[in-house]
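Take a look at these structures.
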Structure P
Amino acid sequence: MMREIILNGKKVNDESDAYVIAEISGNHGGSLELCKEMIESAQECGCDAVKLVKRTNRELYTDEYFNKPYDNPNSFGATYGEHREALEFDWEQYCELKKFAFDLDITLFATPFDIPAADFLNELKMPIFKIASGDLTNIPLIKYVAGFDRPMIISTGGSRWEDIIRAEESLREGVKIAWLQCTAAYPAKIEQMQLRVIEEMREFFPSNVIGLSDHYGGILSGPIAYIFGARIFEKHFTFGHAMKGTDHAFSLKPDRMKRFVTDLRRTKWAMADVKKEPLPEEAEPIRKMAKAVYLNEAV
C-alpha cells in the first residue's frame, strides 16, 4: 500500500517534496493584522500551510485556574484566563483569516484543544485537523475529531509507543492520519530530537506518512528528518525572537524559515539518484587529475 495523505489537495508521500507548516500558534499576540502579515510571509517563504490553535478556555480550565493571577513579561492579561482569551480569534476573525489564506493559496488550519473548539473548526470547514502532543492520550477528543472525516496530523511528544498504539487503535478504519515525531520541550536541544524514531514509525505504520513537529531552534533537524523518511514538517514561526510570548525564542524568523524550506527541497534533490555513475560534469576535472603511464625514453 502506498504511503500517502492528501492535505487540502496536495499529495504527500515518499516521492513528494516536504510539506511545511508554519506554526503561528499564539505568536500573533491576538492581533488579526499581525497574523495576516505572518500568513503572507509564510507563503513567501514557500510554506504549504500555516497553523493556529483554538481553545475554549472556559471549558478547559476551572474557575480557580482561569482566575489565577498571571503576572509575567509574556502575559497578555491579568489572569491566566484573560491571557488565554486575549490570544483567541472569534468566528468572524477566523473567517477573515481563512479567506486571506485562500487568496494567497496557502492552507490555514488549527489545533483544537477541546471538543467545542473542534466543533468550531469543523463548522469553519477546516481542511485538516491537528492533535497536539498533550492530547495524544485524550482518546475522546481524537475519536471525536476523527468523526469529521478530514485528514488528521497527530504529534507524539512526551509519549511511549503504547500511547501511540492506543490512539491508533481508537480510530476507525479509513481515517487518514499522519504521525509526527516530536520532542515536547520548548525549545528542544538537537540531541533531544530522537530523529531515528522516524524510521521506527515508518516501519510500524507502513501506510501512514510520518513527519516532524520541530521545536529545535535551528534548521539542521529538517534535512536529517527528511533523509530518515519524514515528509511533513511543523516549525514555529515568528517575526522576532524578543517579541512578547513564550514561543518566539525558538521560532524561525522569515529568513530562516525560507532557508529551512529551501534546504528541505534540496535534500530531496540530493537523494534523487541512487546510481553510482560518472556525471558529464566530472569528465574534465577527472581528466585533469587522473594519472597516466609515460615512458622516459623511446623503446
Structure Q
Amino acid sequence: MTSAAPHIFTLTGNLLAERTLTFESWAPGRTQRATAESFQVGGKGINVAKMLARLGAPHTALCFTGGAAGDECFAALHASGRPFQNFPSTAPTRTGTVIRTPGQPETTFLAPDAAPDALALFACAAFLDAQPDGQVLALCGSFPGWSSSAYEPLRAALDRWLTRGILVADTYGPPLAWAVSRPVALIKINADELRTFAPDLAHLPTHATARRWIVTDGPRPIQIRDDTGSLSTATPPPIDEVSATGSGDVFFACVLQAWFHLGRDLAAAVQFALPFAAANAAHPGVADFPLPDAGSSGNFTK
C-alpha cells in the first residue's frame, strides 16, 4: 500500500447468497425443472471487489456473514482466492434466486434484508480503526439497520476514517443521507436517488457537502460534478443488453481504479469505466465478461 496506489476496501452491508437457476423456458404458475444451477456471492461491495480483482487493483472486500447462507458465502469467497474479511453475525445472510431463460429478461427474487448484530458492527469498526491512514473505503449498497444504536460504533469509525483516509459511497436510503452531509470524496448514485434531495447536480442543497458526484441514469447521460463544482456529462455507449445486474458496480470499480491507481481526474475516470460497464450489461453474470478496449468509451461534454 502506498500513497500513490492506496488499498481499496469495499464494505457490503447486505451480503447476498445467490443461486442462479437456468431454464429452457419459464413461466409462473407451474412446476419446472432447471437445466443448470450455480451459486455466487452477491452484494454491491462484493461485485465491486470482483471487478477490482480483474483490474489487478489492491483491495479487500469487507462483509457481514451469518447462518448457513453466510457459511456458504464464506466458503465461496475463500475458494475465489480474492482477499476478504468477514465479520460473523447472528443474523442470517439474506438469500436470493435468479431465474434465467434464453431470450427472456432475468427475474430475481430476494429474501428480506438482514441487519448485522451489534458485535459484528463493533468488530467491523475496530477493523477499520486498525487500518493505516490514506486508504480508500467504499460504502456499497444498502445497510439494513443503519439508523439503529447498534450501528453507532461503525458510524463513529466512518467519521474517524474521514479525518485520515478517503471515503466514497455508492449507497441509498439512510446511509446516503448520512454521506451527503459529510465531506466524502465521492458519491455515486442514480438519478432516482438524487431526486430525493435535489433536481440535478447544479442545484444541490446547502447541506450536501460531498466533494464529488457521479449520477447515472441507465442509458441516458451521466452527470458529473468535480471538487471544483464544475459540471459535465458523459453518454454511455449503446449496447444489446443481456443483464444489467452489477453493471453499476463494475462502473464504480473502474472509476475507483482509474482515479486512485491510474491518476485520472473524475471525468476521465468515468470515460475509462464506461466500456467496462457496457460490456458487463452485454453479458450474463457480474464482472465475468471479456475485458474491453478501455479506449472505446462514450461521449463527453462539459
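Every number in this text was worked out from the coordinates using simple rules, so none of it is lab data. Note that the structure is a prediction, hence the values are computed from the model and not measured. Cβ atoms are built from the backbone, for glycine too; each structure is taken alone.
On relative contact order in percent (Cα under 8 Å, 6 or more apart), which of the structures labelled P, Q is highest?
On the way: P: 20; Q: 16.
By relative contact order in percent (Cα under 8 Å, 6 or more apart), the leading structure of P, Q is P.
Upon calculation of log10 I(q)/I(0) by the Debye sum over Cα atoms at q = 0.07, 0.08, 0.16, 0.17 Å⁻¹ from the atomic coordinates, which of the structures P, Q produces -0.26, -0.34, -1.41, -1.56? Walk me through the numbers on the way to the answer.
On the way: P: -0.31, -0.38, -1.39, -1.56; Q: -0.26, -0.34, -1.41, -1.56.
Source structure: Q.
Tell me which structure, out of P, Q, gives 15.5 once mean count of other Cβ atoms within 10 Å over residues 234-241 is calculated.
Answer for the origin of the read-out: Q.
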